[in-house]
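These are the structures in question, set out in turn.
Read-outs: derived from the displayed coordinates by stated rules, not from any lab. Computed from a prediction, not measured in an experiment: that's the story for all the values here. Cβ atoms are built from the backbone, for glycine too; each structure is taken alone.
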Structure I
Amino acid sequence: MGQRRPPADGVDPVFRVGLTVLLAAIAAFGAIDLVLDRPESPWSFHVLFEITFVALCLGSVFLLWRGWAGANYGLVRSQQDLRDREAERDHWRTRATRLLDGLGAEIEAQFDRWSLTPTEKEVALLLLKGLGHKEAATVMNRSERTVRQHAVAVYKKSGLSGRAELSAFFLEDLLLPHSQPAD
């Protein structure tokens, strides 16, 4: 037999019902005690005390159930908001992945137009990612001098003067356009 799942609001139904029954029983016993006492005056301290006691027990039942219902409602709303945010995130990821795949294909096509070798392409991509010659050399398991020579070949074949122009060539149009000041 499988384990029982906890309720959505975190309050065990057995506890909820048990506490309700306990408070209702206390209220009922208080009412019965009041009737059995056969008070002479309905406004005596004893009568008012027991009526207040019964009212507090019944009020506690009401407030507890109202609180549990509010917590459950809030939880359901939070779960729906979470599902909405997850759907929004997944939609954004799908679009971003599609756009990045397209950008990657366009970068690869431009490298082909520049007739870069596979090693030059790898160096160019690492430079586009922001790595310096030393970091790129570590990633490629090559010497820094070799990476620098490939970078120079990339700049020569592309007609660009350096890393900044290489990055600007591909990334300049990705920046959001500046809004024009109102006249």
Structure II
Amino acid sequence: MKKIVAIAGSNSKKSINKKLASYAAQKTANAEAIVADLNDFNLPLYSIDTEQEGGIPSAAHDLNNLIASADGIVVSLAEHNGSYAAAFKSAYDWVSRIDMKVWKDKPMLLMATSPGPRGGASVLATAKAGFPYAGAQIVADFSLPSFFDNFSEAGISNSELSAKLDLAIVAFEKAI
């Protein structure tokens, strides 16, 4: 059985991206889904001064080791003012100080969602352009617009969007 690590690019306790990442990871066939909550990794805001004064926090090593242990990675990014949420960017920066190949050349299903009609399109485009330089093998991507209109506890309610995610998951399954 393959090990999938699902990461939400948000530290919100009610993160819609955590719900989407968890949902997609759990739909992946023949895989154990581990959902990583950024709140479980107590990391200060990244700065070179903090690193020089105290070194790299053990929580950054824990996140790095979790990513390294995966056969595949599902990431769903929150969009804050068109870019990464601060908590995600800081965790990403800390892990990159351990290994510039943050994503360890693992297959990735890259996603984003938001309450709005663009579904995190800006942050998704930023990640699609940059993550490969950090070792992401993006095999599929998916954007879920208008989260609260298109997602319920049962999953994606819009049949067209659900079919698109299913195709992305099939591509991801083939890659892991």
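A few points about this structure:
- Source structure (of I, II) for Rg and Dmax of the Cα atoms in Å, for residues 56-103 alone, computed value 11.2, 32: II
- Structure from which 11.8 was derived, mean count of other Cβ atoms within 10 Å over residues 72-79, options I, II: I
- Identity of the structure behind 15 (criterion: relative contact order in percent (Cα under 8 Å, 6 or more apart), calculated), options I, II: I
- Computing mean count of other Cβ atoms within 10 Å over residues 24-31 across structures I, II gives 15.4 for structure I.
- Top of I, II by FRET efficiency 1/(1 + (r/R0)^6) of positions 48 and 152 (r between Cβ atoms, R0 = 35 Å, to 0.05), largest first: II
- When mean count of other Cβ atoms within 10 Å over residues 32-39 is worked out for each of I, II, structure II gives the greatest result.
- Which of I, II yields 2.0 [distance in nm of label points 7 Å out along Cα→Cβ at positions 16 and 128, calculated]: II
- When FRET efficiency 1/(1 + (r/R0)^6) of positions 64 and 120 (r between Cβ atoms, R0 = 41 Å, to 0.05) is computed for each of I, II, the largest belongs to: II
- Which entry (I, II) yields the derived value 5.3 for distance in nm of label points 7 Å out along Cα→Cβ at positions 80 and 136: I
- With Rg/Rh (Cα atoms, Kirkwood Rh) derived as 1.51, matching label from I, II: I
- Identity of the structure behind -26000 (criterion: helix-only ellipticity at 222 nm (-39500 (n - 2.57) for each DSSP H run of 4 or more, over all residues; to 500), calculated), options I, II: I
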